[in-house]
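Input: structures, listed below.
Nothing in this text is a laboratory measurement; each read-out follows from the coordinates by a stated rule. As the structure is a prediction and not an experimental result, all values here were calculated from the model. Cβ atoms are built from the backbone, for glycine too; each structure is taken alone.
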Structure P
Amino acid sequence: MTEKPATPLLDRIASPADLKGLSNAELRRVADELRAETIYSVSQTGGHFGAGLGVVEITVALHAIFDTPRDKIVWDVSHQCYPHKILTGRRDRMGTIRQKDGLSGFTKRSESPYDPFGAAHSSTSISAALGFAVARDLGGHPEHGLGDAIAVIGDGAMTGGMAFEAMNNAGHLKKRLIVILNDNEMSIAPPTGALSNYLSRLYAGEPFQELKAAAKGAVSLLPPTFQEGARRAKEMLKGMTVGGTLFEELGFSYVGPIDGHDMESLLSVLRTVHDRATGPVLIHAITKKGKGYKHAEDSPDRGHARAKFDVATGEQKKSKSNAPSYTEVFGKTLSKMADTDDKIVAITAAMPDGTGLDIVGERHPNRVFDVGIAEQHGVTFCAALAAGGMRPFCAIYSTFLQRGYDQVVHDVAIQRLPVRFMIDRAGLVGADGATHAGSFDIAYLANLPDFVVMAPSDEGELVNMLETARLIDDRPSAVRYPRGAGVGADLPETPTPIEIGKGRIVAEGSRVALLVLGPRISEAEKAATLLAAKGITPTIADARFAKPLDQEMILGLARDHEVLITIEEGAIGGFGSHVANLLAENGMFDGGLRFRSMFLPDTFIDQATPEQMYETAGLMADDIVQKVQEAMGVATLDAKRA
């Protein structure tokens, strides 16, 4: 059992107001104790880790100098907000983080007035902070007042185009706005692109020369580990307009780089900016992800996210499955396919490990492209790769693909380009909650003309669907699959393509048909066992395709059964809606068919375990049994709900 660290000074901090009277040395001690508390807390619960450790000093300094919650701190992505939560009255609830009915792992407006803006996707903070700044100047919330607006954004998030759209607008509006660029040279994976080579440019404009001194900005005064980072972009200045940096050209006064772990520097700079800034200011702070915990600092992702772990050894307490994850199956299968198909290329948006493309990259490094946190660019990049004769596999989580939807429609679908979307984390994903749930991809892709949308019922089907997608060269396609381990299905040695739009009958029955898209088929099989005990033997069908539908199979099920129920891990407007339209157009309801559709409820489901979330959604075996009995007019199964 890990022993809780002694935190005598932190114990006196009930809210940020308690930081106001502390000396610089005492604030340094608070930061040290806050780091120890964060390490202990995450060791007990699991959660995002390295990013929070990297901003401990920034968190303490901001709350000590600014008047939160009147002043608004907007954390980009906000997975680094655990220290912020501890300081803002939620310390006693940290043991519930990312659990059902517990604290969110991100900032959440309904959770605390110190969370002015919710986030869990990247690159939104500057836009939000600018909105608060304009609302302040226009008299928003006069009863409470609005103060400063501060965005804290990582260098990885700065690769997202939305951040630069916001900076461009902020520079034009010239509102007092503070942006802290938390440059740790790493988001989840190491950042890519020219921007990461540009950061740490040592330069400050004339109006803020005093700040440069206050920040100890000279390269020679930075710790050795930061000196190279500050020098690395000097050469890039030669090709730029003399007298300005990228940020200054966008209208910001640039301050830095400063050591983001040097409390004296942070306090000096932030106090000066607080007292003197009149327009937009960018403070460039160099930090280390996982700072203060060696096992995080030394890990490839610098401890981005962890299961429960032993503080002394860093060993994580993960439960292991005998079955490989869908992500692993995808990565290994695509890597093998690329061995014999030199047209295959793979693209991801800052998630090579999370999508399994790191596996592909080990064998085919020249055909895997990480575009950074830039889903819009990634999708259009894929579109042109397809137009140029390649076979692009675009691997992006369902929740993140939403950010590139205009490009999916305009650049891919309208042009009928054969981009193959590999949609990981489809369905409900657990502790990250509603922001990361893959709830909407069936609905937002299956409504696009000529789009092929597939969902495997197990990992063996996933292998065959990858080969199916590889061979689709005349239109876009998508394969959606869940987070976590498969069901232990056999993996085919040689993938077999599936006929487009063809489902399969898994079990023959009568009276009731369960038509399933995706991995809920395992719950349908459990439901069939429960129903058999009541004298009902349902047919179970694996739809495989949300689009195009297997019309012959579906209409046959409708003709041969009294009840037809669709089951999917998607939102309203998805698979069930397409099936209902097919049935209506073919007059299948005229003969008295009782049709029901089971899908995610019309609400955002808060974090819990995936099983708890699906229980909330009503997509478990008992829920299927009850739906069948309701449709048949039979007494409901009350064992679960008694």
Structure Q
Amino acid sequence: MAFNTGLSGLRASSVDLDVTGNNISNASTVGFKGSKAEFGDLYASGFLGSGSNPIGDGVRVQDVKQSFGQGNISFTDNGLDMAIDGDGFFVLNNGGEVRYSRAGQFGIDKDGFVTNNQNMRVQGFVADDDGNLSGIQDDLQIETDNLAPKRTTNLRSDLNLDSRESVLESQVRNWNSLSVDDLRDESVTFEYDGQSSTIDIDADEAVSDIVGKLQSASGVSASAATSLPVGDMSDADFSTFRLTVGDESSPRDIDLDGVTTVEELESRIRQISDQSISASVDEDGVLSITHNSGETLRAEYENDSDPDFDESATGVVSINTDRTVTGVDSTSTTVAEAFNVAPERINAFNPQDQRTYNHATSTTIYDSLGNSHDMTQFFVKQPSPGGGVGTSEWSVYTQIDGEFVGGTDETPHRARFNQDGELQSVNGDPNGEILIDDWTPKDADGTPNGADGPPADGEEITTPIPDPPTSSAFVLDLGNTTQYGSEFGVNDQQQNGYATGRLSGLDVSDEGVLFARYTNGQSKSLGQVALASFNNTNGLSPVGETTWVETFESGQPIIGAPDTGTLGSINASSVEESNVDLSEELVNLIIAQRNYQANAKTIETSDAVTQTIINLR
């Protein structure tokens, strides 16, 4: 009896040593769950009972039970490594066999599938081409193709227009018929915002110098030209003519050899070396010669039958300015009268002149090929349509790559605001939406680049733009625009287009969603890791490689997304370490060793007693 009891103790202690040794050997195994041997005593018993003083028959191993407690989470350098913080198992496809694991050391195989280090494919919920997650479970795969571009179909501008801005009025003065001779020996002063520029013109000033002096004044532009109408020469016999053109200092003889028409004469004049001289012929055959620098222009021609012709013209200076003109020191009545003409007050929008608009903002949009284009919105405050009570109005101009769109080259959009600074409507639309349907995407040289252009004539465009879009039409949404008494500011400006992009990295969220990052700044969900839980986790059967399989005792798996129900969340770039406490296992090893020695002592003592009996004589 004692032999059997001691032998059962040896077997049990040996199993305990095996379990403890296995725990110690896997102390550094990612996702490993430690085990513990559970024992039960043995008693001899019959159908009718075990007697009044039963003696035990030893011990037996009832079960080796695994502990599925949480292990420590440590960070790694691999973005696809995942650790489960809480309950649940990764679902793995091992060539058709489904396994479950807590080891999240994942990578990508040659086909782009997410696998563990035994090439078992990770299961998850796949996403469609637009990145929308579905409930379909399959192998997770990382697509390495370029992300296709997406054209802009909606641009939302959330901004504030400063209600304190005044209605712009420009003072524009134009003098287009001031003789160069009249301007000589004159003095003109241009004033603006308390500053002044005085231009003194000498009596013998060259025309180019006069123009240069005028343009040196802030806000002043000037040019000069001389036009000399020669007359009707449609029936002239040019073979007998001699023609000299130019200013007094550098006359030019025109070669008339072969000239038979006034049009040929015009072409011959334009071919002379002095490129500042040109010629034109009107529909009545009248020849006009122009000196683009404004110098005195002379034309002489003679033939055998007609008397000599000699005619000259002095250049005319054109001046344009938005400055006030004062202090005209003039000996010419013509100049004095010209500068005393009242300025014309206008509010002409000019995108090149910042003085003609109150605010502007730009953003990048994309065509169907993924090419970027600059869209600029200009805002010009207008007189209140309500006489300044309860309503304010702004004109909105739109340009793409410097060209007007939305018909604003002819008529601007009208944005109206109520007394609280809130948008009432844009072009009568209370939603503040503007449909841009006249944009033709172009290259830098101004030619169409092959992307989708405006909708065909008669094609009806509805908003929002349906998917997939078939033209370059898009919606400019100003619905969140306000007009408060604060500085102009762009609070938010978003558009839904982007250029093509290459895969640059992967991210994993706490919900186990795999995001692909692209070089164009976009991200797209590729799928979501699936987790499984069981009603009886201890019923799972370990099959090696830190994996388990489903058994009858475990029940069927309950599969769902991370961080839902009782399932844990995902820690990216992390792994779950073994939950083995090495210190505890070393103590257990000592205990198992002593138990083994003690049971061996029982057998040794029984042997000694038996030997004593055998030695009796």
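Consider the structures P, Q: one of them gives 18, 47, 29, 6, 0 for P(r) over Cα pairs in 20 Å bins from 0, in percent as calculated from the coordinates. Say which. Numbers along the way, then the final one.
Numbers: P: 18, 47, 29, 6, 0; Q: 13, 22, 24, 15, 13, 7, 4, 2, 0.
Computed on structure P.
Which of P, Q yields 4.8 for distance in nm of label points 7 Å out along Cα→Cβ at positions 570 and 594, as computed? Intermediate values should be presented prior to the final figure.
On the way: P: 2.6; Q: 4.8.
Of the structures listed, the value fits Q.
For the read-out helix-only ellipticity at 222 nm (-39500 (n - 2.57) for each DSSP H run of 4 or more, over all residues; to 500), a value of -10000 was computed from one structure; give its label from P, Q.
Numbers: P: -10000; Q: -4500.
The correct label is P.
Given a computed value of 23 for relative contact order in percent (Cα under 8 Å, 6 or more apart), which structure among P, Q does it belong to? Comparing all candidates, it corresponds to Q. With distance in nm of label points 7 Å out along Cα→Cβ at positions 178 and 506 coming out at 7.4, pick the structure among P, Q it was computed from. Matching structure: Q.
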